[in-house]
1. Could you figure out which one of 1, 2 the value -12000 for helix-only ellipticity at 222 nm (-39500 (n - 2.57) for each DSSP H run of 4 or more, over all residues; to 500) was computed from?
2. Name the one structure among 1, 2 that relative contact order in percent (Cα under 8 Å, 6 or more apart) of 21 was derived from.
3. When mean count of other Cβ atoms within 10 Å over residues 100-107 is calculated, the result is 7.5; to which of the structures 1, 2 does this value belong?
4. 60, 46, 25 is what came out when Cα extents along the principal axes in Å was calculated for one structure; which of 1, 2 is it?
5. A value of 2.3 was computed for distance in nm of label points 7 Å out along Cα→Cβ at positions 60 and 124; which of 1, 2 is the source structure?
6. Where is mean count of other Cβ atoms within 10 Å over residues 44-51 largest, in which of 1, 2?
Structure 1
Amino acid sequence: MRLYVSALLAVLMSSTIAVAQETKVAKKDLPAPVQKAVDEQAKGAVVLGFTKEVEDGKTEYEAELRVNGHSKDISFDPAGNIVAVEEEVKLQSLPPAARAALQKAAEGGTLRKVESVTEGGKSFFEGSIRKGGKSSEVQVDKDGARLK
């Protein structure tokens, strides 16, 4: 009986954890409005690939690009509207307060990547940090206030 209850709990927990599902897709599998928007946004860039993600019933498509040697990911809704843009930037290009906040968060570790993010009408900076064998992301606004 105990084994049965444990197995049932494991199944229930795994079903609630699977909230977002991201899959690789080909450009031809993107909705026509997304294909058109990708063509417009990818001018001068190398297209690395596409993904489709369904989270909380909402579908988004992401184009992974390489622009002038750095990464740029653009997310679109099914109608081809831009939902979010994440673009790799140099740490030195950030406002001083944001740069200092990310450097402080990375103390004792490594700041591996810095991105400028625009999402939901808001702009912020995100740092990918590796510390103590673990990876994490820290988000700060232009004034260095921590968001995540």
Structure 2
Amino acid sequence: MDNNTDYRMVKLVDGSTIIGSITVDKDFLRITNALELHTVQRQTEFGMKDDSSLAPWLNFTDDKTFVIPRDKIMVITQADKHISNYYEVILNKLEKQKQNTKPALSANEMENIYKIAEQMDRMDKQIQDEKMWSEQDLIDLFQKKTIH
């Protein structure tokens, strides 16, 4: 990433704000490396303050470019220098995290994990059931009601 990149912010009709590299044609907007801007308010000793963060717009995809119909766009604007720098930092961080992630599990591996988890749940329930002693179990074991 370099500081000469022209980043744009897009406000969609659903209220979300996306930042990325944008190209627009007659019917669609194409946004590459889309990150969504999340803003939350928090109370400080000086009053309310807005905290903003960037996160992937869509999770669980390897796609880098998304196509959005123009009728879903309210406004497109140039991102200022501050948010552009922040965008580059977050984008680089996300790309490094992606490089360091373990390969995805296959469907068979996931199925085996679920089977083991279910087996462990059954074993845990069985152990819990075995730990539950009734008063009659204790009387039968010790041949008396009170133990001193």
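1. 2
2. Answer for the origin of the read-out: 2.
3. 2
4. Label of the source structure: 1.
5. Source structure for this number: 2.
6. Going through 1, 2 one by one, mean count of other Cβ atoms within 10 Å over residues 44-51 is largest in 1.
Since every read-out is calculated from the coordinates, none of them should be taken as a lab result. Remember, it's a predicted structure, so these values are computed and weren't measured experimentally. Cβ atoms are built from the backbone, for glycine too; each structure is taken alone.
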